[in-house]
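Rule-based calculations on the coordinates, nothing more; no lab input. Computed from a predicted model, the values in this text were never measured in an experiment. Cβ atoms are built from the backbone, for glycine too; each structure is taken alone.
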Structure P
Amino acid sequence: MTEHRLMLLDTASLYFRAFFGVPDSVQAPDGTPVNAVRGLLDFISRLVEDYQPTHLVCCWDNDWRPQWRVDLIPSYKQHRVVAVRPGDVPDIEEVPDPLEVQIPVIVDVLEAFGLCIVGADHYEADDVIGTLATGAGMPVDIVTGDRDLFQLVDDQAGVRVLYTARGVGKHERVTEHTIVEKYSVLPQQYADFATLRGDASDGLPGVAGVGDKTAASLLLQYGDLAAVRAAAADFASALGGGLRGKILAAADYLDVAPTVVAVARDVDLGTPDAALPREPKDPEALAVLTERWGLSSPVERLTTVLATR
């Protein structure tokens, strides 16, 4: 019997990468760009072929910048709300027009294949991933280019990240050992680490004067952010005066940042059917989409991969 394995795709991360990585000369017969569609389908084929998941969810950003996070930290992802400049491969999630027209096509093709798509209003794909990965009852591979999801890594539960920052073909398998080696913190400390040092890609200012090394050393010494703040408030503690002042000065930020940085793990997602199909759910619809959008090669490949796994 095949061991159950769940693959969770940070779908927007992948189709953005496909859009900026596949030439825009890849077009449908009517001239509509389909580079993101083709690239995403090829990514899925490669990942399914390499990792043989039995379950797969295309996790969706119903809200990539939830208002409740912005209310707590107004700068949260603020810099991403700009026009994409030619040549950028952004951390920017403002969707350029040639990609925007492809998103409905992506949805239609995924649904015709019968691949599970899950999003939640007022939540990011990260939160969907966090909820599905927590207590999954099977090993989990999270496919993303977002370091925020490192906080979900759990060797004992079999949760790892396939980190695609250098490309899907050059992705890195991130385990507890990887995080300790790179950042000198445990996965369960990663959110506190990111809070302390800040993260420009998410518009998180961090504590002024606290970088990676200082954040890691504080967490090594005190364990978590709450204990670090308690030490800063206790003038009898061994915490140095300069660092104490920096932490105390950042009190307002530190009151709210953990809620913003923490990936939600309790979003109501219902009971999605994540079982990976062995054949397209709606072959007739898929055939029409394939013809209309000129997707013969990627559709044939994914169909073959699903049938032969």
Structure Q
Amino acid sequence: MLLDTASLYFRAYFGVPESVKAPDGTPVNAVRGLLDMIARLVSDHHPDDLVACMDADWRPHWRVDLIPSYKAHRVAEETETGPDAEEVPDTLAPQVPVIEAALDAFGIARVGVPGYEADDVIGTLTARATGPVDIVTGDRDLYQLVDDARGRRVLYPVKGVGTLQLTDEAVLREKYGVDGPGYADLALLRGDPSDGLPGVPGIGEKTAAKLLAAYGDLAGIMAAVDDPASGLTPAQRRRLDESRPYIAVAPKVVRVATDVPLPAFDPALPAAPAHPEVVDALVHRWGIGGAVGRLSASLRR
């Protein structure tokens, strides 16, 4: 089981009231919410391995160099952390180190690699895995990793983690008309304002799905642009032709990396907290005893 950690703690932050606070009044709603999410996932799905994948670089320069608008609208104003810091709610940012400390104290593997996003860590671990993989994320971009033949699926939180959309190829075909790899091409063509991807003007989700159904993949669509006998409309042909510079670089931006140089780590889910004294200190400092107890209980099952 691979966790898109930032995606989940953002959801926890907005899903748990900010009135959940430490003894000193500091909000710990994201901390409690994420620990409860993990406890529920472990109890419901019983993974052998669990990895909390982290954004060591939420906006890698190699992606920005290819598409300068990539996540540009999410960049915070100049701050003490630098000009390219991600804008996060004021009361969430201080909770992230507490989340990291709690994961480490429990002995839950936490992996991030400089120059890469959590998506890329997830993509690499998925590519290397020899057995089934569940990816838990609120980011649809990772639908591109769905692969029924290899047991790769996405658990997408609909409401907390008690209600998860189990996303396999059947769900993708029903909702989007594509399979896993096809989802990356679909996203590339339609664009994604949340990630600053412009897409191809005039090619929305439905049109992109129809083009992929007709021509197979992005390469097939571009071959159709060069084929006067293909069934593209004049407008589609023109728009795709004019978008060649974007289409040439967008696949590397949209598709997750599968060759990230990962550090050595133990992915095995612990049966008990690895550092109980640190866990106790965190409980005392942050008042998260309930969430810690629920996570500890889930590990013992």
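Just a few scattered comments:
- Identity of the structure behind 1.05 (criterion: Rg/Rh (Cα atoms, Kirkwood Rh), for residues 147-234 alone, calculated), options P, Q: Q
- With distance in nm of label points 7 Å out along Cα→Cβ at positions 67 and 259 derived as 1.5, matching label from P, Q: P
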